[in-house]
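Next up: some structures, all given as structure tokens.
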Structure 1
Amino acid sequence: MKFSLSWLKEHLGGDADLKTVTDTLTRVGLEVEDVEDKAGDLSAFIVGHILEAKRHPNADKLQVCMVDVGKGAPLQVVCGAPNARQGLKVVFAAPGTVIPVSGVKLGASEIRGVASGGMLCSSRELGLGDDHDGIMELPENAPVGRPFAPMVGLDDPVIEIAVTPNRPDCLGVHGVARDLAAAEIGELRDPVIKPIAGAFPCPTAVRFDFGDAEPLSPFFALRLVRGVRNGQSPEWLRRRLKAIGQKPINALVDVTNYMTFDRNRPLHVFDAAKVKGDLLVRRGRRGESFLALDGKTYAVDETMCVIADDNGVQSLAGVIGGAATGCDQDTTDVLIESALWDPLNIARTGRALNVNSDARYRFERGVDPAFALPGLELATQLVLEFCGGEASEIVSAGAVPERNLIIDFPVSEVRRLAGLDLAPAEIKATLGMLGFWVTGQGDRLKVAVPSWRPDIEGKADLVEEVVRIIGLDRVAATPLPAGASVSGARLSLIQRRAR
């Protein structure tokens with residue numbers, strides 16, 4: 001699971017720095033595997049300003065540029081990029097700088113008889129993309145002589161954590177922030193998601209058809225947003241997706257990817273103009289196949305759950321969408337889906353077809369069922385903000401399952417299982433900050449488990465939650481009992497002779 005520090009801070013108030021965040025993550029059981037700090041790696045690269053660009057006297061494809069680097073006299077740099085020109089703000093590397101991609105240390109050089117004191121860099125040379133056709137072009141207001149990384153948003157460290165299979169709630173940035181807030185390094189920002197009133201009935205209905213077989217989906221919700229303009233998503237969203245290795249596609253698709261990583265709420269969008277009739281959620285049928293968004297054709301069978309219209313299968317439920325109803329730049333009406341799927345069936349389907357998607361990864365581990373509708377409302381808000389349009393009422397099939405698990409929890413279990421002697425008030429506060437509902441006085445509490453924690457089943461799980469947040473460092477060191485004295489020799493005569 002990857003996220004940037006600024007992304008996390010959107011959900012976690014306070015002024016905790018990078019070290020505090022990473023140390024706390026590991027302490028509460030979300031082990032930090034890597035921290036990518038490109039600002040530090042690129043600190044030697046600064047903003048330059050080409051004052052003059054003339055053709056090299058001995059080479060038609062080279063130019064001799066005079067570059068202002070913010071101090072001293074302009075430097076002469078020989079450059080072969082076709083877009084190098086007078087007035088351009090560029091990324092400059094002085095002699096002695098190590099180029100990230102090649103590992104080459106720059107030195108003062110002479111190119112075709114002309115001295116060159118540095119280098120003007122492309123995004124590929126900086127490890128920021130594959131573009132090698134020209135040098136990077138920075139905004140006109142970029143301050144000359146200053147580090148360039150903050151100018152393009154590279155001063156935001158990216159943190160990668162290991163999430164164990166029992167913690168699907170931490171496959172979203174919001175869930176990670178909740179754990180850190182419980183560890184008291186900031187406060188959780190959890191604003192109420194306001195429902196959007198539908199302006200008209202949704203023209204596309206949805207229904208289940210599993211016959212006598214076991215249903216593979218408990219709940220499916222859908223809404224139409226008409227009159228959208230599907231272009232690029234905002235720069236901040238594209239930047240966040242790029243930071244974690246996701247490729248921005250268009251605003252509608254980017255919203256679904258953002259919701260997947262921000263809230264652990266995978267969604268899907270259909271181009272409404274390409275959907276024929278209503279949507280039917282059912283088991284697949286032998287002989288059916290569909291072209292998926294990854295460009296591959298998959299054959300389905302009756303063990304798999306699909307979403308179909310009058311034309312046939314349009315999506316492999318909870319795993320991957322179909323290309324036939326995918327959204328593109330011409331999409332003007334979009335159907336937004338938010339559903340719940342059977343985790344075991346999702347895992348079996350993905351394994352059978354060898355499809356590894358971010359949606360599958362989350363659905364097979366478990367998503368918060370209570371967030372299915374709020375997630376649809378939040379996604380609708382983002383679509384309206386980025387693309388405009390008008391939202392319909394929500395149509396749905398099935399019902400959101402409720403897990404009304406209340407655990408009778410003796411406070412003494414913390415002492416018995418973990419050796420921590422804590423006051424009931426501290427235990428209640430810790431569980432409360434993690435989202436548990438706690439009541440009771442004295443040694444016995446009643447604890448209601450939140451919908452996003454499918455891993456909590458009994459008293460021992462609650463003890464584990466308290467200990468990982470309070471900290472193992474507070475568990476007192478206790479020597480093992482000495483027991484009886486060391487017994488005498490047990491070697492036989494032959495063994496002693498062999499020794």
Structure 2
Amino acid sequence: MPNANVLKLEREGRDNSRFLVDPQPDLEYPIEALGPILGEAAIAISGAIQAPKGIAAQSVLAAATLVAQPHIDVGRGDTLRSPVSLYFLTVADSGDRKSSVDKIALAPITHWQTQRQAEIEANAPKHRAAMEAWQTTYEACRNQFKKNQNHGKDALSSLQKQLEELEALRPSEPKIPHVLIQEPNSEGIYGHLRDGLPTLGLFSDEGVGFFGGHGMSDDSRGRTIAMMSALWGGDSITRSRANTTDSGQLIGRRLSAHLMVQPVVAKRILSDELFQGQGFLARFLICHEKTMAGTRFLGPDSLSANIFEVPAYDTYSTRLSHLLKTPLPVCRRTGALEPRVMQIKRNALAEWVEGYNQIEAENLEGGEFARMRASASKAAEIAARIAAVLAFIEQAETIERSHVQRAFVLIKYYLSSTAFREEEAFYEERDHLARELLEWIVTQSGGVLHSNDFKRISRRLFNRKAADIRKTLRHLETLGHVDVTEHGRKGAPVEWTVIR
């Protein structure tokens with residue numbers, strides 16, 4: 001149902017269609033570029049669930065990235081090295097079965113987590129016994145020193161040496177058994193990476209819980225964005241608190257993310273000034289395909305199909321399960337990951353450089369990506385990360401030229417998708433303000449607005465910022481809703497009249 005403002009403008013006789021955004025372009029996810037393991041698994045999941053292929057592709061690639069990120073980094077030339085971590089944003093209408101798709105794509109990971117939890121619980125009695133024995137030995141050592149009459153320098157040195165040796169034998173606490181989290185703040189991410197495994201996945205089929213949760217409150221969102229941006233880049237993360245035991249620095253940690261949201265939430269996210277200004281959204285690979293609702297008819301054998309018995313899915317699941325059971329390359333002293341570097345070399349590097357240059361050329365004013373430089377500037381690096389994940393999952397010895405080519409096919413899709421989503425969010429937000437300002441002029445100012453009256457405009461609309469009001473008036477002028485009817489001494493417009 002149209003809102004009251006739109007109805008009022010229509011009754012006034014103005015052409016409300018001038019506010020509309022261009023319809024969604026026909027973007028089809030290039031699922032074949034995911035290759036024989038991930039691509040075929042995504043097709044199988046999409047067919048079994050009857051969900052858009054892009055949703056299945058996002059879920060499968062995100063799961064594979066989470067599994068790969070602790071084991072490999074990607075290198076280009078002698079100096080460029082990056083994690084392979086990736087952030088995904090999937091936009092899907094309610095009823096598009098995003099939860100069902102994600103559940104199947106993540107099944108190897110959730111099964112592995114369940115196994116880890118069971119192992120920790122089974123070993124709990126043994127751990128408690130080992131800890132009790134250690135504490136008894138530790139206390140016995142201290143008590144022996146207290147009983148000794150000689151507390152001289154040599155005795156203290158001997159005690160210190162014994163205690164150091166005992167500390168090295170202290171039974172380690174079991175790590176947090178899961179790597180999937182849903183609604184963390186920066187403190188939660190830090191604590192999980194400190195007390196759990198050094199690799200983590202922020203995955204949620206209801207991403208509004210993250211974007212609208214505690215981690216994105218006014219007090220926390222800046223810290224959460226900064227920490228996630230640092231982890232995306234492979235940088236260390238720090239936490240400073242008055243209590244020194246809660247402070248520290250973590251190095252060699254990895255985070256991937258896949259957040260699924262509905263279109264109305266996506267529009268708010270993509271028009272958020274902080275997300276845009278901090279370059280946070282530029283790190284996300286965005287997918288929004290058209291719904292399949294109304295075409296998902298069942299056949300005689302539809303309900304008897306079992307995705308877990310489909311060979312393509314079994315190959316995918318087996319590969320991820322094997323990697324999940326592979327010991328992590330962790331430094332015993334620092335707990336940091338020490339992943340091996342998969343280099344893009346020779347022909348593959350030449351292909352990557354060509355793709356980089358093509359994108360960079362379109363960043364010029366008037367170029368295809370000029371309005372989305374933040375995303376485009378990271379696109380070639382993200383392509384390198386994707387190429388490495390594809391090669392790693394496919395058990396290739398090196399990153400081949402074909403991996404890079406396929407990665408850039410995917411990047412072209414993501415750039416096109418991001419360009420449309422950002423433009424849609426920009427224009428819809430601007431149109432929303434323009435509609436309300438136009439109605440305010442008509443109902444509160446008699447159809448004429450003077451710059452002296454800016455202070456009368458509702459703080460809810462523009463917080464009384466003259467620059468924002470003038471921008472919106474220019475937009476209304478461009479759309480043919482107002483005319484400038486008076487200019488000031490310096491030539492700037494000072495009065496606007498609604499076109500009747």
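Computed from the coordinates by the stated procedures, all read-outs in this text should not be read as laboratory data. Since the structure is predicted, the reported quantities are computational estimates derived from the model, not experimental observations. Cβ atoms are built from the backbone, for glycine too; each structure is taken alone.
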task: Match the computed value 20.5 of mean count of other Cβ atoms within 10 Å over residues 339-346 to one of the structures 1, 2, and report its label.
output: 1
- prompt: If helix-only ellipticity at 222 nm (-39500 (n - 2.57) for each DSSP H run of 4 or more, over all residues; to 500) comes out at -7000 when worked out from the coordinates, which of 1, 2 was used?
  reply: 1
Identity of the structure behind 1.8 (criterion: distance in nm of label points 7 Å out along Cα→Cβ at positions 51 and 211, calculated), options 1, 2: 2
Comparison of 1, 2 - label where relative contact order in percent (Cα under 8 Å, 6 or more apart) is highest: 2
query: Which structure, out of 1, 2, was Cα extents along the principal axes in Å derived from, given a value of 86, 82, 57?
result: 1
